[in-house]
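Bear in mind that the values in this text are calculations on the coordinates, not laboratory data. Keep in mind it's a predicted model, so treat the numbers as computed, not measured. Cβ atoms are built from the backbone, for glycine too; each structure is taken alone.
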Structure P
């Protein structure tokens, strides 16, 4: 364990600066922090993929807990949808973590390679969900109108399974990808309730996944603290100024950047 003096000496203010920039962008656009933070940690700071993902998962669990509390107090969480997602994501997360642990022991760097490839795929998928959300909803939502509530529930659980695997391996996808599918499955529900339900589901998902990565030695606590120091005020500032930012320009620009990074990581 680091002493306080050693911790302060090892503290890198660039991590906090990155956290502030990402937090501000999240406040501006609502785009998930993992889609931005994890690639920065891997490509710019050279953090190993498994450590970057594990640290970012606990970072997301902490930041999304605050968002869940706000939505819950405002009555904008549909706990039925949150439960359906969790029924799929929790067991999928546990199985994925066990698989990563086995790969880490059996094949050394295989887990890092899998995480890097999954991160690239998740970024491409997230970019597509942001850029083409309207087209996706126009072409899919109407086909789901006649489905029974039981079938919708089954599809929601299936979405949870997919997100459990994707987020556990990459820390990316719960926001943009999850919300796009939820909008298609529940077109008559208020968007704010879907957002609240999605954020509420992300808390147990990222906490369990982050805890599993910690058990595998994939969490850097000083890095986590450094990111929170910068990102929490960044999110607050970005959220306050969101109405003054041309979101229809910024979101596509961020999605294009994610796609480019995703291609780089996938090659």
Structure Q
């Protein structure tokens, strides 16, 4: 069993030093890896990223992250990434990473993702250049996620997790105003997960949403935005399977 700890939307600022550190220091007792689902900072500055880096440094488990829209706000996303990577955080954007956890190859594919909406109520690549680019950016993010998941499968990972900031399904947005669903996620992310396969999908962004959801292809989806899970992190248990098989028919269980 692989234990996945995850949280997003922690929104740390310069006054947040030490807020999460006491909880994070216990993480190795209950989890094998920590996933950070974006919006790690308030305004996307390198200084705020330094606060995040100190909160997650030296936890005794690998830390893997994607950035969120807040982390892009100050146009310092490259600097934010560099600061986190200096603290041994693996920051993914259109890429994957393979972790060796007790001899088990665990793959994490990550992208921030973007909006666009969901089946039946989504934007399309039609009309003004700005609208076309909006949807094309979402598609590029989804395509990179699919490629990364495919590469992790080909590399023989026994467990594969899709890590995004934006939501892949509307299920985990329940509680948010329906009018803003197109700005909270895109069905293209779910299509990528279903096409390539994943054992778990983790996202944030929807503070008023719901924790549990599922893609049409049966991939379990978890919204780990901190306001949703109501704690420093949630833990999900994933069964280990033969790399050529699939575990998407087994339910990840949240540890209480």
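So Cα extents along the principal axes in Å, for residues 89-240 alone, computed for just one structure, reads 50, 33, 29; which one of P, Q is that?
Q
With relative contact order in percent (Cα under 8 Å, 6 or more apart) coming out at 44, pick the structure among P, Q it was computed from.
Working: P: 44; Q: 20.
Derived from the structure labelled P.
Can you say which of P, Q returns 18.7 when Kirkwood radius over Cα pairs in Å is computed?
Derived from P, not from the others.
One of P, Q was used to compute distance in nm of label points 7 Å out along Cα→Cβ at positions 113 and 233, and the answer was 4.4. Which one was it?
Corresponding structure: P.
To test your reading of the models, identify which of P, Q gives 0.95 for FRET efficiency 1/(1 + (r/R0)^6) of positions 81 and 129 (r between Cβ atoms, R0 = 30 Å, to 0.05) when calculated.
Working: P: 0.95; Q: 0.60.
Label of the source structure: P.
A value of -27500 was derived for helix-only ellipticity at 222 nm (-39500 (n - 2.57) for each DSSP H run of 4 or more, over all residues; to 500); which structure in P, Q was it taken from?
P
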